[in-house]
Structure P
Amino acid sequence: MKTTLSTALLLGLFVGVGAGCASDDGGGPRPPQEGDAFLTVVGEANVFLENGWQQAITVRYHDGDDNPLAGEIDFAIGGSAGGATLSSGSAVTNQHGEATVSVVAGGSGEAAFSVQAVAEYADPASWRIAVRTSQPTGPLDPRGTYRVASNFDLVSGLPGAIGQVTNTFIDMTDGPYDPATYFLDQAVNAISDSTTRALINGARPALDAIVNEAIRGASPTIVTDLLEIGNDFGQVARKFGTLSTLEVIDASEGLAASHALTHVVFTIDGQSSQFLLSDLGMSDLRAPNLGFTQTDARTDVARHQFPLSYGAVLMVALEEVIIPMVDPSATDLESFFNNLINCNSVGATIASYIGVGSSSFYAGACRLGLGYAANYVEGRIRSLDSSALILDVSGNARPMDTNGDRKIDILQNGTWTGSMSYANQPVTLGASTFRGERQVGPL
């Protein structure tokens, strides 16, 4: 099976075949079409500036499957800007569908206003901008506890075995008679009688074609549903978020920090779901005694590591987020497969073609095969926990005092750099960001 094909390419091929036409995709972002265009703010939607500062803001233009779109994005200021300006009123998207302009704060006075991005066929995206007058009455005080929301991006791919797991969903759809071939393989393995197995295998691949026609006739969306599961699984494996607590305290030689991960966050099609890591069997994910340096222009958090049970994380993403988005009545992969494939119909088709054995016998083998397929996929995911995935990062951010008390309230434009590694196979992090907010009272 050609597991090197990407999920997006396979989806395009199936759609093209179904429509009876060929694709003429040059490989870059395509123009938008009515009903499929979206604008999403990249990074923080709340921006704090001081007089004379400037800050780049970026928006991403994409379709419903998160593929980049090509086009021109218009930007405009709304409200009383206090002399603030934009570097440009429009920008053309790059190969990632991103367009960027800069907001330049006025030279004096406070202001609160918005910036809106507009593009064809998409709802507008917007930022809230606050400008404060600089009050240099002493250094900013970072001591305190911050709630940190982070987004991590494995832009260059997934480490070894994790990437192989994501290809499992492609394996179900990339053969000429898939998904019938994939599930027939599982069903045959569920039949203990060697004579019956030999009869079925002797009728293949013609039987594969007949069963595939029956499956697709009963479930016309099966290929796109399987590909959607695979695509979403790939998304959450490559891009995921965390919530954490960063505590900054006095130390013998200046300042120190303690960083604790508490939640993992998955976002698919703009919908976010968060889960306590302690509920996934991961507790005390804390990096203590970290170096922390501070100026009024920048904060730095020293390099540290977190070991993650990534199999448990991905199973939660699959069963609690991805599968319910495609089939709300399914609770796990086996029930999802059973809802997709009518085993009674498959059993009748096989019995009629083979001429030996009852339709109920083959229907039972079909259901066992679906169970084997689900267990195989889930087993591959859970096996990832045989080695810990190590998140190895250091961070920096711009500190902001939003109320004039000379204490840091916001860690803005935070960036994590480092790697994620699985079984000693490191992958460099892509653009991974964070934002921290000072907490008052219990978390």
Structure Q
Amino acid sequence: MEQIRKPRGTMDITAPDIYKWRYVEDTVRKTADRFGFEEIRTPTFEELSLFQRGVGDTTDVVQKEMYTFEDREGKLFALKPEGTASVVRALIENGKCGDAFPIRLYYITNCFRYEKPQAGRSREFVQFGTELFGSSDAGADFTVISLASSVLSELGIKNVSLHINSIGCPSCRPKYREALVSYLEKNSAFLCQTCRERLKTNPLRVLDCKCEECRKVAAGAPKTVDYQCEECSAHLEKLTSMLDSCKTDYVIDPHIVRGLDYYTKTVFEFIAEGIGAQSTVCGGGRYDGLVKELGGPSLPACGFGMGITRLLLAMEQSGVEVPSPSRAALYVASMGAAAQLKALSIVSGLRQVGVKAECDVVGRSLKAQMKYADKIGAAKVLIIGDSELESGRAVLKDMTGSIGEGSQVEIETDRVAEYL
């Protein structure tokens, strides 16, 4: 019978890699909590219209990358391609828009995009994201950037640079768009086919195209910061002054535009060296009109997203050694049916008081049990047989050398938890 394999662009995460994933997830949760962000969980799939309205009809995500399906009632749904639109929908639907500001939320969620699998990019991926609602002040932008920076620092990722830009607002962006389109039309012969199409639908995306010829054209394009209104300029100036005051290094990068339609004013990326083409380990910005666009009140917001896979790649490149999982504090080896029952009783009692313990449930010989205890890295081994059952005492072997003089000690079998 033919073997069934996982879908292309998805992952099975097993030991020992799963310990690295858990370490990253634990780190981002603790860091988000330290910044006052609370967790939110949203469905794996949503109505298709949510992403068409929220992410934007002209984006690559909506046009080319979504997994969509029709249910039995004829309704159109999509697997979640990103987290922000779902969080905004949940905020509105659950009546949370009136909560005390700022509303600070984070999530770790699976997302899906149909695109070419490569290092750091897969069709199913796990995203850590944050959203801050209710503040139009640059201090909110600074907060989410600081949180992202702290996560990267906590994970030990090195050689990361912060790139920021401002893409304006509905008041000043039309003027910039006009200047950009005029410039790109004059140079359209040098653009790739995809960017020629973007020229008509979403010209800002041309600026972050990875095609070498397009990058050359983009280098001479008008800069968004030169066409901004007074409000947008003041916002960027305030944000950079905050970054300066906290000695946070950054680069003003006119090519940072992000790929989703909902962004306004601030956009930013953290870029890591040495992890290949997918070097952006975090991307985010401000999206002041998204809540209203999805049927809620006018509520300013900002946030970011990080792919866990790219974080792991960056950690590997930085030489980060993830702490090993805790090993069993005790393995109880047994000889005979009665001894196995006693071993199960001891292990059960230890687990109830929070001690990681194991015993044989396979039927191994004593020699094989000792080999298994060594394989799983058990700190100590307690050996129980008929004589130990009769005397109520057993030999505790130390596998680490922490007992002191000698490698074993005799203890009462009913006081194992107390001894440990």
Structure R
Amino acid sequence: MSTQRTQVAIIGAGPAGLLLGQLLHRAGIDNVILERQTGDYVLGRIRAGVLEQTTCDLLDEAGVGERMHAEGMVHGGFELCFGGARHRIDMHGLTGGKHVTVYGQTEVTRDLMAARAAAGLPTIYGAKDVAPHGFDTDHPTVSYTLDGVVHTVACDFIAGCDGYHGVSRASVPPKALSIYEKVYQFGWLGVLADTPPVAHELIYSNHERGFALCSMRSTTRTRYYVQCPLHDKVEQWSDAAFWDELRRRLDPAAAEALVTGPSIEKSIAPLRSFVAEPMRFGTLFLAGDSAHIVPPTGAKGLNLAAADVRFLSRAFIEFYAEKSRAGIDHYSEKCLRRVWKAERFSWWFTGLMHKFPETGAIGQKLQRAELDYLVGSRAASTAMAENYVGLPFEA
């Protein structure tokens, strides 16, 4: 058995863990990242790609924003499609000049991994049996096994950035957690393809056959989704069947302009709203998907994780630089205020755009009425735009 010492042990080398590690490194705070998967596996995850301005600012602060600015696609609006027509939400005009940047989570992860490697910072990939210990004390540790040898990391704090299925939240006694969850009875069938986007900006479509989303990762790579039954299997959907279904759910102009091609990735993602409270347990802090999940409709998952990391990095920096525990003590409260606002928006947007068979014809009529009101009211459009670009951080 070997023992090493660091200030912050980070569990999980996804974007949340890597971003936290980079911010702490730049503040002179030692940290080690433990990841049970390989680096190639982490990079192979196909995830979100819409970054709020606050997330872009944080990546700049971490010193990894250069490629994002060079290759990312700045969007000042998006389109809502219903009744066979598209209606643009002018985020830039409605929010005083704010925007979002389309830049894939895989690329964010790649940039963070490269920065960490260049700085020679320790990341242990393939760490098995990772387990936090003693986080109800001032002397926590994290144990893991690598190549059959058990190792221990002694630290001041543990950051659980290891996702919904990770060990961090699972290590907390159930009685210490309050769980809030809604599981949706449908999923998103997603296809990644090397084809040009059907439109310059994202298209969210409400259709009697179900929801559809036209997104992109670059000017040559697209990411499309259609709502599907939760019990569907990827094998049931040929590329041709997917493209046909997507066309049916778009307006005529978009359907005509759609360029199809072979899929390079195809998957079905379930949708859920999930929050675990609180997000701090002594010296263990949850961040990102380990504490909360949002339906992807509002593009909030990665952005919420970045917001958690912003709060947590500042709390640790304040602790080491000023010997103050204020940020640490208020971490959970600050995060959850923002989390619940994003959960509300994602739940509302999901309810507005998807087909819910159980609501019947009246449900579809009410959706259409709300969409008509939304695109016809500057006040309603402004509220939507404000939430989509990302709410400001509270003082």
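Here the criterion is distance in nm of label points 7 Å out along Cα→Cβ at positions 103 and 231, and among P, Q, R the highest value is seen for R. With respect to Cα Rg over 2.2 N^0.38 Å, the largest value across structures P, Q, R is given by Q.
Given 18.5 as the derived value for Kirkwood radius over Cα pairs in Å, for residues 87-294 alone, which of the supplied structures P, Q, R does it correspond to? The structure behind it is Q. For the set P, Q, R, ranking by distance in nm of label points 7 Å out along Cα→Cβ at positions 71 and 279 places Q highest.
The numbers here are math on the coordinates, done by the rules we state, and not lab data. Every value quoted in this text rests on a predicted model; they were computed, and no experiment measured them. Cβ atoms are built from the backbone, for glycine too; each structure is taken alone.
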